[in-house]
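Asks: See the structures that follow.
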Structure P
Amino acid sequence: MEIFGIPLQAFLGQLLLGLVNGSFYALLSLGLAVIFGLLGIVNFAHGALYMLGAYVAWLGLEHFGMNYWVALLVAPLLVGALGPVVERTLLKQLYKIDPIYGLLLTFGLSLIAEGILRDQFGVSGQQYPVPELLQGATNLGFMILPNYRGWVVVASLIVCFGTGT
């Protein structure tokens, strides 16, 4: 059987991989929506902060010997602590003027964060060990899905639906 001239197995595999990637984007956009809803500012630096959180978790795993699950809790807390600092020192002064200034400020912050991380770590992703609980894969019949990628989808659904209450 084919869909759009693509074998069903390949189509379902690509659909599932799109769901995995979409889960990352859902988490990213959720943060943007919450910040815009609460502060009325389009935080263009949100993606850079998301990236910074990934590097903080990686540093915890690689250089401080943290467990994956501990790093998964510590990294957002450390990066999240930057939020009030940026809001109190920089964004607070922009609330009463044109919103474009908040956008420009956060865009500048994202360029700074990206430049620093690019200088320190390069442009390639960093490898890290998959925790024992998430190792292996599940045969779905049409593809073999690594358990770690399945975890990404489950975690994204929990966070997104947990925030929507």
Structure Q
Amino acid sequence: MSVNGQPGSAPQDAAPTNGLDFLRSKMQEDGSSSGIGSLMGFRPDTLEEGRVVFVGTPDSRHYNPVGFVHGGYAATLLDSAMACAIHTTLPAGKGYTTVELKVNYLRPMSEKTGPIRAEGKIIHVGGRLATAEGRLVDESGKLYAHGSTTCMVFPV
């Protein structure tokens, strides 16, 4: 599916395969990121069942009016990593969407922060709801934010 000429996937595109295989094929097909990852400058680094890592480097394009990286950047990386971690556990014919996102911001980021990693890990995957947790760290392991999500699981 294409939106405004940009490549993307419709939920039903994932239906014929399980979540992990779908994400792996998308990573190989795209070579890096598509959609929100391309827009915000982050890409998948690790795709395992129940665990996903995205990497990105915040810069001045991500700044808020106060001169630091906008909290939405951290929230988007965490939401992507946590929700995709859930996706890796889903069987063929199932999709998901975030219904709740909680982010705790611990320190500001700037273009001096350097590369960051958003790691999402599943907590629970049920028939209708799934939960995951995430951490956003720099190369030295310093924690910038952490969060949790609840996703609704549904047939596609």
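Asks: Assign the value 13.9, calculated as mean count of other Cβ atoms within 10 Å over residues 76-83, to the correct structure from P, Q.
Replies: P
Asks: Using distance in nm of label points 7 Å out along Cα→Cβ at positions 84 and 100 for the comparison, can you identify which of P, Q gives the largest number?
Replies: Checked P, Q; max of distance in nm of label points 7 Å out along Cα→Cβ at positions 84 and 100 sits with P.
Asks: Separate question: Which structure, out of P, Q, was FRET efficiency 1/(1 + (r/R0)^6) of positions 92 and 108 (r between Cβ atoms, R0 = 30 Å, to 0.05) derived from, given a value of 0.10?
Replies: Q
Asks: While we're on this one: Computing helix-only ellipticity at 222 nm (-39500 (n - 2.57) for each DSSP H run of 4 or more, over all residues; to 500) gives -22500 for which of P, Q?
Replies: Structure of origin is P.
Asks: Hey, distance in nm of label points 7 Å out along Cα→Cβ at positions 28 and 60 derived from one of P, Q reads 2.1; which structure?
Replies: Of the options listed, only P reproduces it.
Asks: Could you tell me which structure in P, Q was used to calculate relative contact order in percent (Cα under 8 Å, 6 or more apart) as 31?
Replies: So the calculation was done on P.
Asks: Comparing Cα Rg over 2.2 N^0.38 Å across structures P, Q, which is largest?
Replies: Largest value of Cα Rg over 2.2 N^0.38 Å: P.
Since every read-out is calculated from the coordinates, none of them should be taken as a lab result. Predicted model only: the values in this text are computed from it and were never measured. Cβ atoms are built from the backbone, for glycine too; each structure is taken alone.
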